[in-house]
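Structures incoming, each one as structure tokens.
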Structure I
Amino acid sequence: MKHPQTRPNAGDMARKFLGKTADMLDQQERRVLEGIVERQPMSRDVADIADEQTGFWGRLADRVAAVGGSWGFIFGFMLVLFGWMLLNSGLFDHWRATFDPYPFIFLNLVLSTLAAIQAPIIMMSQNRQSAKDRIAAAHDYEVNLKAELEIMRLHEKIDALRIEHLEALTRQQAQILDLLQRRLDSGDPASTGPATG
């Protein structure tokens, strides 16, 4: 007996596989079940999802943190500091370029200002990374849930096919036994086995 191919219903699947009614599902579970019903893939690039949810300032914070946390920035800034100190050390008095003499108070002000601005920007970038991690974890949960539900559905289909196959074998065996019984009852010599002579 062939079972009709019907599309699954999200509410039925929720009751059968998750043990919940449709109104008890959270947003992720509902999205997974709808994806199964509509036969849509769940996998997406998490970076794309995070970028869709981020504005200009978040992306700018990421860029500043990427530059500020690189070896290029460290070496470049060391060169700027060394040049600043060299120009203001008095070695080049004939140029009269000294505008921040030794204890380099203006340089301290610039460094403090840079640190005061850079620290919150790096923290914003870290907060955005934490948000990306939460998005990735939620997405992983959805993909894993869909995979688990699909496996459960496949088991169900395989079990139904096995039952159908066993029922067909049982019917065939019953028919063969019925045929043999009729031959035995009719006294057909072919049913009693080979003739002995």
Structure II
Amino acid sequence: MDGIRGIARGDRDLATLAVLALLSTGPRHPYDIHRMLIETGKVFVTGLPRSLYHAVDKLERDGLIEAMGTERQAGRPERTVYALTDSGRREVRRRVETLLATPTPDADLSYAALSFVAVLEKEQAIAAVRERCAALEATIAQLEAALAAASEVEPLLLVESEFELARVRAERVWMTELVDRVESGRLTWLDAFAAATAR
């Protein structure tokens, strides 16, 4: 499965995505973002804290976030507080939608999309997951055809293909169930969070 080829390099930058997504909940300073990532187990964001501060600098240069002032607590250094710009709000939704809709062998990209899915409106998220499921169906058909065509090959030499087929089938089942849970209301959507991001 080569879905990662359909994801632009910038969209695979999970540190910048994490900054955008966490600023969706309101202005924060980088140390607070770092603390939230650690506390919520966002282990897919690697290279902390250096990658986080690099991401903040890049996003500010690109006009996706802006400094809102400084904050100082007793015994602590002064810290710059950042907020999303309108462009940043649009960008975080676009990135999460892209990662959610595109199957990829890089599990961290999928974890990030699911972790920050609440920045999307419910129907937007459902459409992205359905797009992903359609791509997974196509991949399943390709893998099944390849295995059928290799019927003369010793089965032991095909176990990695069997594993990939099982993995993609399992993902398709789980993603389909996710849509069912959201549509049925068994998984409550955080409309207020998505609305705040869409401002």
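FRET efficiency 1/(1 + (r/R0)^6) of positions 54 and 174 (r between Cβ atoms, R0 = 35 Å, to 0.05) was computed and gave 0.60; which structure, I, II, did it come from?
II
Figure out for me which of the structures I, II the number -19500 belongs to, where helix-only ellipticity at 222 nm (-39500 (n - 2.57) for each DSSP H run of 4 or more, over all residues; to 500) was derived from the coordinates.
Corresponding structure: II.
Given a value of 0.30 for FRET efficiency 1/(1 + (r/R0)^6) of positions 150 and 182 (r between Cβ atoms, R0 = 41 Å, to 0.05), point me to the structure among I, II it was derived from.
It traces back to I.
As an exercise: P(r) over Cα pairs in 5 Å bins from 0, in percent, for residues 62-133 alone, calculated from one structure in I, II, equals 3, 15, 17, 19, 14, 11, 9, 6, 3, 2, 1, 0. Which structure is it?
Computed on structure I.
To which of I, II does the computed value 37.9, 135 (Rg and Dmax of the Cα atoms in Å) belong?
For Rg and Dmax of the Cα atoms in Å, the value 37.9, 135 is produced by structure I.
Values in this text are rule-based calculations from the coordinates and carry no lab data. Since the model is a prediction, treat every value here as computed from it, not as a measurement. Cβ atoms are built from the backbone, for glycine too; each structure is taken alone.
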